[in-house]
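What follows is a group of structures, each given as structure tokens.
Each value in this text was obtained by applying a stated rule to the coordinates, not by laboratory testing. Fair warning: this is a prediction, and the values are worked out from it, not measured in the lab. Cβ atoms are built from the backbone, for glycine too; each structure is taken alone.
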Structure 1
Amino acid sequence: MKDNDLDKNGFIAIKIPKNLIKDLNKAIIENIKINLSCKKKEIDNFLKIQKKVTTISNKLFSTKFGHNSYRQLNKVITSKINNWVKKSIPKKIKSNKACINYVSKSELKINKRLQNKQISIYYRLVRGNKKRDVGYPHRDIDFWNLGYRRKASIEPKSRWKIWIPIWGCDKNNTLNFIPGSNQKKILINYLKKNGRVKPIVSKSYFKNNKNLSKSGLSYKDNLNAILFHEKTVHYAPQNTSTKLRISVEFTIYAR
């Protein structure tokens with residue numbers, strides 16, 4: 001999709017520099033190593049991560065990776081990505097300024113390794129055939145409407161997100177979107193999961209529109225990330241392709 005399709009469809013594929021993707025890979029390995037208290041060379045590539053993560057118990061997985069705060073990446077790489085966002089994203093979304101939000105106060109309390117005004121970029125782990133590891137079809141704006149607040153260097157007039165596949169992703173095992181959903185009035189339902197109220201797209205809407213869903217990436221060119229609007233309906237399928245799927249995401253504030 002071209003940049004001018006962003007308003008119409010609610011998402012486009014974009015390119016992030018290879019050096020930043022490489023740095024993201026290293027940061028994820030570093031974070032997982034810390035969370036699992038691994039020795040220096042015990043985990044140094046994704047095959048070793050896959051072997052380690054897929055053999056721990058559901059309870060340990062939830063303890064070490066269940067909350068976003070434990071999957072926040074280090075300050076060095078998040079600052080680099082934020083600088084790239086400031087330079088590259090405003091033109092794509094027709095705004096004057098853009099930046100990534102900071103980690104929240106609650107995340108600072110839960111994970112003492114995080115620092116005040118640290119840029120919030122985190123990864124997701126989805127194990128093979130684990131339905132519990134994926135969420136429901138949703139729109140990010142509905143979380144914000146519940147009162148979730150995160151500060152940034154600017155006050156937003158609009159919010160966007162970028163999703164980046166890292167490991168175990170292909171066209172059939174990737175983030176999916178319903179084109180044009182960003183322009184529709186959609187019924188939202190709510191459920192309580194892990195002690196938190198979460199908004200989900202109504203079952204009737206999803207049932208009637210699932211056949212319109214499209215993969216955000218073709219995996220046939222050099223485009224390696226997806227930029228989408230906060231009102232765009234999206235969902236990740238259950239991972240039936242690989243033993244472990246890893247992706248990175250972050251929210252962008254724009255004005």
Structure 2
Amino acid sequence: MSDDFEMADGSRPDAKPLSAEAGKKFPLSAFTILQGGDVFEMMNGKPPAEGPPRARAYVQKAIVLDRHGVGVEYEDRVRSEMVRQLSGNTQLVSRLEAARPICVDVIPEGVPMSKFGYPRGVARNASGLFWDHPDWPKARIAFRQERLLTEGHLVVHEMAHAISFLAFTEEERESVYRIMLPTYRAKVAVDEVFAIYSEREFQNAFRDIDKRAPGVYGMARQRWNENHVFTRFVRNLYFPYKPLAGPRASGMGGGPNLFG
């Protein structure tokens with residue numbers, strides 16, 4: 001697996017995780033899956049009625065978006081996709097409300113992200129980037145204009161990075177790394193795998209062109225499977241009212257089946 005990431009040097013955002021207190025106040029059942037505890041499916045679960053309005057209110061209040069002169073359709077795409085991503089789990093919305101706000105930049109075609117204050121090490125082929133730094137008043141996400149309307153997974157992918165860095169506690173993040181590092185070996189790779197598994201929850205299938213992407217991006221999309229424990233974790237994170245992914249079997253004996 002080649003080290004081909006959004007940052008050419010493999011660096012990662014310097015983001016402050018969610019506080020342990022906020023994590024306890026707004027627990028996420030999905031982490032029980034990674035920690036080996038009992039996980040129960042909701043009987044006749046339904047999407048939370050308050051989910052979409054809560055998500056819209058959060059996106060309207062906490063997401064500051066600068067189009068940098070491009071059309072309003074780009075802003076509409078970003079905001080609608082974020083609302084869709086967050087509408088299934090109000091606990092996740094509550095966590096984001098307790099975390100740092102986010103500034104989104106739509107980068108005009110042909111302009112480097114670094115011109116808008118992002119690190120100079122952004123890979124030239126990167127379609128988007130989540131980044132944070134202690135000196136910044138807000139976390140930031142960049143989307144390249146020319147990719148935003150053609151890459152259907154882009155908003156979900158970068159927002160997934162924001163969720164993992166801002167809405168998970170340090171202990172929760174370590175639980176993700178503990179179960180995934182034996183296969184993907186580097187935390188930056190695991191960060192991408194979480195974002196890729198998040199993509200899959202909002203589309204019916206990965207495109208062939210995305211499966212052929214270099215490094216971890218193509219590998220994780222090719223390996224994705226309904227039966228993976230990590231699929232169960234990600235699905236329960238976004239849709240705790242849905243049946244667990246994988247076979248409808250009792251218990252999780254025999255150890256976690258991550259990759260089929």
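Out of 1, 2, which structure matches -8500 when helix-only ellipticity at 222 nm (-39500 (n - 2.57) for each DSSP H run of 4 or more, over all residues; to 500) is calculated? Attributed to the structure labelled 1. With mean projected area of the Cα convex hull in nm², for residues 136-215 alone coming out at 7.1, pick the structure among 1, 2 it was computed from. For mean projected area of the Cα convex hull in nm², for residues 136-215 alone, the value 7.1 is produced by structure 1. Using the calculated result 2.3 for distance in nm of label points 7 Å out along Cα→Cβ at positions 8 and 128, pick out the matching structure from 1, 2. For distance in nm of label points 7 Å out along Cα→Cβ at positions 8 and 128, the value 2.3 is produced by structure 2. Computing relative contact order in percent (Cα under 8 Å, 6 or more apart) across structures 1, 2 gives 31 for structure 1.
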